[in-house]
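Q: Take a look at these structures.
Rule-based calculations on the coordinates, nothing more; no lab input. Quick caveat, the model's predicted, so the values are computed rather than measured. Cβ atoms are built from the backbone, for glycine too; each structure is taken alone.
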Structure P
Amino acid sequence: MQSDEVARRAFWTQQLEAAYTFMFESILPYPVVECGEPFVSLREAAAQADVVVAFSSLKHVNDLDRLFYLREGQIPSFLGAAKQMNELGWVLRVEDGYRTREIQKYLGLTPKVFDAVLQRVMWELGGKVPSPEFMFRRCSALVATVPKFATHMSGSAIDISVVRLNDPALEVDRGGPYIELSELTPMNSPFVSAVGLRHRNKITALMRDHGFVEYPWEFWHYSSGDAYDQFLRKTGKPAIYGAVDWDPVTNVVSPMADATTPLNSEEEIRTEIEAALQRLSK
């Protein structure tokens, strides 16, 4: 049991460090030539195509609605993936789509998310409280702390679960629920059951067949056309979707001018660590 715990900690550390390196060394400098494509509602697209797609009913941070949108050019691929899942007896459930600056900034600071990450990091450190710098490293991998590599802010990424077509309450086992924050979270985790791993691989192969690539460190995150996609597929091409501000009235997207500036300061993270420790001590 003790050796298993050591192996799980070592895997978690190795994977989160790899994710941090991916974000800052591979994605942050990756070229983006924003194409300016507008957003399309996934709800409306699925209804018009008569494809069964489910959507999370949960609110986002600050009681904001979840924004189930992708870019216009991604819609045929999204519908193709969802239709193929229907043919397999599955339903693609969209858990999250586009995130505004406000949503992305405060997502990682909400008590539910921040406390879960802090507890996991303290487990990693053998009970020690992490420094704000260390917590920033882990949040960068799990929540995305900079718009340039927060692909939900590009309108190019979706978080998904998969449920049964004949029983929407029954989720397809992927080795953990959305949103699992543990050594089970990376796509290739060796600690996932054989059934969970088989489903992860099958879903990922299906999504790839329709142009979406997986984020290697979260088994629910898929995107296309952005820096993740171009880098992971080694296309050598610039990303066409970057972090954007979106006007829902005009459906105009504008590239973020400060896309490489962290959304959360060290002081904000320090303050939240102190608040989280107070909450967890009760």
Structure Q
Amino acid sequence: MPTNSELKNICPQIRRDILRMVHANNSGHPGGSLGSVEFMVALYFEVMHHSTDFNMDGVGEDLFFLSNGHISPAWYSVLARNGYFEISELATFRKLNSRLQGHPTTHDNLEGIRMSSGSLGQGISVAIGAAQSKKLNKDSSIVFTLIGDGELQEGQNWEAIMYASAKKVDNLIVTVDYNQKQIDGSLDDVLSLGNLAKKLSVFGWEVIEEKEGNDIEAIISSLNSAKKISGNGKPIVIILHTEMGNGVDFMMGTHKWHGSAPNDEQLADALSQNAETLGDY
């Protein structure tokens, strides 16, 4: 297992990958991708039991489903840096006939991808199915999913949230990327979620609220706490307070980089803030 220092050292390289992928196509979603880097690194490099010898069933492994698929650059980078596929393939992001499309898909057999997530609001439902399958197969592994906070404005999520508690899907850990921003503005301005922790608790979920959602050590602690209370009859949710655009000063504190690519000058500025720690692709 890598040390916390080594994990922190991975993060700026993931951010560089994200920025370079999005810039190369003048297309993509850097804001949420940058904000989720520490979570993705903590999950894949430390917390989750998984194999890079990928197969769709994932028997005996923890599984991860990305619900907010537009943050694919972060996921692709972490998968590649884990060894699921060649790092050089990151250079094909969003290009014609690439396996690395803007939103993850399964039809090109990209290692690590188990669901298509271009359409928002479906990740919890899919994760529940996988979690129940593991229970039926006497597989004690955990199913993880990441969902955007704006995504919780969609009704399918709440059907799934109700179902998971009613059916005691207690091998499921959902993390909400709670940056309180979405494509058209702040969460409160578009459609407020109110007291999210209280809502989820009322729906019968175990709720962990992590205020330091861009701190590796805090994220690992919350994920491990969630694992410890799994199997107790309740699904678990972590409300992870993150910063959209984290690690790039001019992308933080605004929703404007939800789906905008940096120009050449902005890319140079952003890269200067994130050291090349593992080598660029």
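Q: So P(r) over Cα pairs in 10 Å bins from 0, in percent, for residues 172-211 alone, computed for just one structure, reads 26, 50, 23, 1; which one of P, Q is that?
A: Working: P: 33, 53, 14; Q: 26, 50, 23, 1.
That value comes from structure Q.
Q: Can I ask one more? Given 22.6 as the derived value for mean count of other Cβ atoms within 10 Å over residues 124-131, which of the supplied structures P, Q does it correspond to? List each step's numbers first, then the result.
A: Details: P: 12.9; Q: 22.6.
Going through each structure in turn, the value belongs to Q.
Q: If Rg and Dmax of the Cα atoms in Å is computed to be 18.4, 57, which of P, Q is the source? Spell out each step's value before the answer.
A: Details: P: 18.4, 57; Q: 17.5, 54.
Going through each structure in turn, the value belongs to P.
Q: Let me ask another. Any idea which of P, Q comes out highest on FRET efficiency 1/(1 + (r/R0)^6) of positions 132 and 268 (r between Cβ atoms, R0 = 41 Å, to 0.05)? List each step's numbers first, then the result.
A: Working: P: 1.00; Q: 0.25.
Structure P gives the largest value of FRET efficiency 1/(1 + (r/R0)^6) of positions 132 and 268 (r between Cβ atoms, R0 = 41 Å, to 0.05) among P, Q.
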